[in-house]
Every structure is written in C-alpha cells, then in structure tokens.
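These are the structures, in structure tokens.
Just so it is clear, none of the values below were taken in a lab; they were calculated from the coordinates. Please read these numbers as outputs of a predicted model, since none were measured by experiment. Cβ atoms are built from the backbone, for glycine too; each structure is taken alone.
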Structure I
Amino acid sequence: MLLLAATLAFAHHGEEAAAAPKPNPAFEAIKALAGTWKGTAQHGGDPMPAEVTYRVSGSGTSVIETLFPGSDHEMVTVYYPDGDVGVMLTHFCASGNQPRMKLDPKSPAGTMHFAYVDATNLKKGDYHMHEGTVTVVDGAHLKESWLGYAGGKPAGAAEFTLERVVTP
C-alpha cells in the first residue's frame with residue numbers, strides 16, 4: 001500500500017511539474033547558450049586556452065555551466081530562474097566557496113550583469129567571485145567577465161572570449 005501511495009504521489013507531482021511556467025526571457029537567453037564553447041581566459045597573466053560547456057538540466061529549470069571541464073581547476077555555475085523575469089546563479093568555485101548572484105534587471109540587451117547576494121563556505125575577507133557579466137555577442141560568440149573580491153575590495157578579474165564549437 002505504501003508503494004502505491006508513493007507511486008501516486010510521484011505521478012501527481014509529475015503532472016504539476018509538466019505545467020508550463022511563464023516565459024522568462026533572461027533565463028531563455030542563458031538556455032540558448034547550451035553547447036561547448038572554446039577560446040581564451042585571462043586572469044592576471046598570459047591568456048590561456050579555455051573551454052566552457054552549458055547544459056540545460058532539471059527538466060529545463062537550470063543551466064549548468066562548467067568552466068575548464070576535466071581539469072584540476074574545474075568550476076561549475078548553476079543558473080536558475082528567479083520568478084518570471086529574474087535569474088540567480090550559484091558559483092561553485094575552485095576557491096571552495098559558493099557565491100550566489102542575482103541578475104541586474106537593468107542589464108542592457110545582450111548583456112547579463114550578475115551582482116553578489118551572499119555565499120556559503122565564505123569567511124569574512126576571503127577571496128570570492130563577487131560579480132560577473134555574460135555578453136552574448138551573437139549566436140557563435142560570447143564574452144564573460146568576472147570580478148573577484150577579497151577583504152571587501154576588488155582582487156582580480158577573469159575575462160573569457162569564447163566561440164561556440166558544438167551545439168546540442
């Protein structure tokens with residue numbers, strides 16, 4: 001009987017999940033990045049090769065961005081809708097903390113600026129990603145800029161210049 005109740009509850013939950021959410025244009029723009037992007041990253045020194053993948057997950061409710069996949073400094077950022085127009089992200093940083101940022105609704109067209117909200121696993125003064133901008137140049141070109149903070153002040157920027165090489 002318990003198995004039947006669990007099965008019915010799961011089936012009912014599946015029906016609720018199937019209801020179409022309201023369109024969120026900013027989140028749809030992030031979902032459109034799905035695929036593999038290659039180019040360069042610069043963080044202080046000389047530019048280095050970079051690969052970034054975007055994968056839609058959670059039945060279309062999240063986008064997982066993987067920076068430097070398979071490397072010893074792989075990082076993941078998960079983007080997800082925040083209401084009908086907003087977008088939030090959680091960045092799982094190689095620094096060991098997880099800052100959350102919210103999309104600035106006043107970001108210009110083609111540009112998504114994210115600002116720090118809070119973080120987990122972060123001690124006062126620790127280095128963390130504090131803000132970032134994703135600029136969709138066109139369907140095949142993307143730029144990302146991320147600003148780190150430490151001690152309450154800017155402490156280094158990372159710039160990515162990317163070209164789409166694989167579309168799902």
Structure II
Amino acid sequence: MPSGRVHLKLEIGLLFLLGIGGEILCRMGLIPGLGLGVFLLCYIFSSLFLSPDLDLWESRAVRRWGIGRVLWYPYSKVFRHRRTSHHLVFGPFTRIGYLGGLLLLVAWGWNALTGRGIGFILPRKGIIGSVLLGLYLPNQVHILVDRVWSRWKRWHRR
C-alpha cells in the first residue's frame with residue numbers, strides 16, 4: 001500500500017485543484033463562497049483526522065490526534081484494517097458516526113454533571129452537502145488509491 005504520506009500528498013494535491021475550480025465556480029456565481037469554504041475545511045479535517053487508517057493503532061492518522069488518540073483505540077479494535085473501514089460508503093460513515101457518538105456521550109455526560117444541556121447548531125440545508133462531500137471525498141481518494149495500487153501490484157507480479 002502507499003504510505004500515509006503518499007495518500008496525504010494526493011489528497012492535498014486534489015484539494016488544491018478543487019479549491020481553484022471552486023473559486024472559479026464562485027466567481028461565476030454557480031456555487032456560494034460559504035459552501036466552498038465549508039467544503040474545503042471539512043476536506044482538510046477529513047484528510048488529516050478521519051483517514052481510513054484510523055483502524056491502525058500505530059498509524060500517522062491516529063498519532064495526529066495527539067493525546068486524543070486514545071479515543072480511536074476502541075475503533076481500531078472493532079474495525080479490522082482494510083475491511084469496513086476501507087469501504088467506499090460505510091468506511092467514512094463508521095468514522096463520522098463514531099466521532100458523532102463520542103460527542104453525544106460528552107454532551108450526555110455534561111448534562112448529567114451540570115444539569116444543563118449543550119445546544120447543537122444544525123447547519124443550513126445547503127451547507128450539509130458541502131460538509132458531507134468534504135468529509136467523504138478524501139476518504140474516497142484514499143480507498144481508491146489503495147485499490148488501484150493493489151491491482152497494479154497484482155498485475156505486475158504475473
């Protein structure tokens with residue numbers, strides 16, 4: 001498999017091209033600037049912190065979380081590497097759902113300790129697509145690069 005650095009370079013290279021294309025579309029009035037900004041921020045967050053390699057306890061993706069890496073230990077035990085975590089649809093969903101579940105636990109704990117709830121801000125309807133695309137796309141790139149790399153290696157072994 002390509003190293004984590006190769007994956008990150010490819011994802012950031014694509015981000016650069018998407019940013020240029022998005023800026024052109026914004027100037028043409030075809031997409032809103034807020035949507036592009038949200039997409040780019042979510043894409044960067046997903047590239048750095050929601051990699052499919054979070055199921056490998058010693059990966060760079062896990063180490064980027066610093067002390068918060070302990071949050072991903074249960075995830076690495078539940079999801080075996082290159083199985084569900086590397087599925088094109090379910091892989092990103094597992095990481096987003098896992099992180100969302102952790103946030104809900106924190107909110108529940110806060111409410112239990114203080115008696116006050118945490119207000120969640122729901123994004124506007126048009127922004128949800130930007131968030132989801134930004135979170136999913138770098139994962140798709142990572143997984144597709146892994147698949148192409150594996151097939152290329154198998155083909156060259158023959």
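Across the set I, II, distance in nm of label points 7 Å out along Cα→Cβ at positions 116 and 148 reaches its highest value in structure II.
Here helix-only ellipticity at 222 nm (-39500 (n - 2.57) for each DSSP H run of 4 or more, over all residues; to 500) was calculated and came to -4500; which of the structures I, II was it taken from? Write down the numbers at each step before the final one.
Numbers: I: -4500; II: -23500.
Among I, II, the structure yielding -4500 for helix-only ellipticity at 222 nm (-39500 (n - 2.57) for each DSSP H run of 4 or more, over all residues; to 500) is I.
Of the structures labelled I, II, which one yields 12.2 when mean projected area of the Cα convex hull in nm² is computed from its coordinates? Answer for the origin of the read-out: I.
To test your reading of the models, identify which of I, II gives 2.4 for distance in nm of label points 7 Å out along Cα→Cβ at positions 76 and 92 when calculated. Structure of origin is II.
With mean count of other Cβ atoms within 10 Å over residues 28-35 coming out at 12.8, pick the structure among I, II it was computed from.
Details: I: 17.0; II: 12.8.
The structure behind it is II.
Quick check: 19 is what I get for relative contact order in percent (Cα under 8 Å, 6 or more apart), calculated from one of I, II. Which structure matches? Structure I accounts for this read-out.
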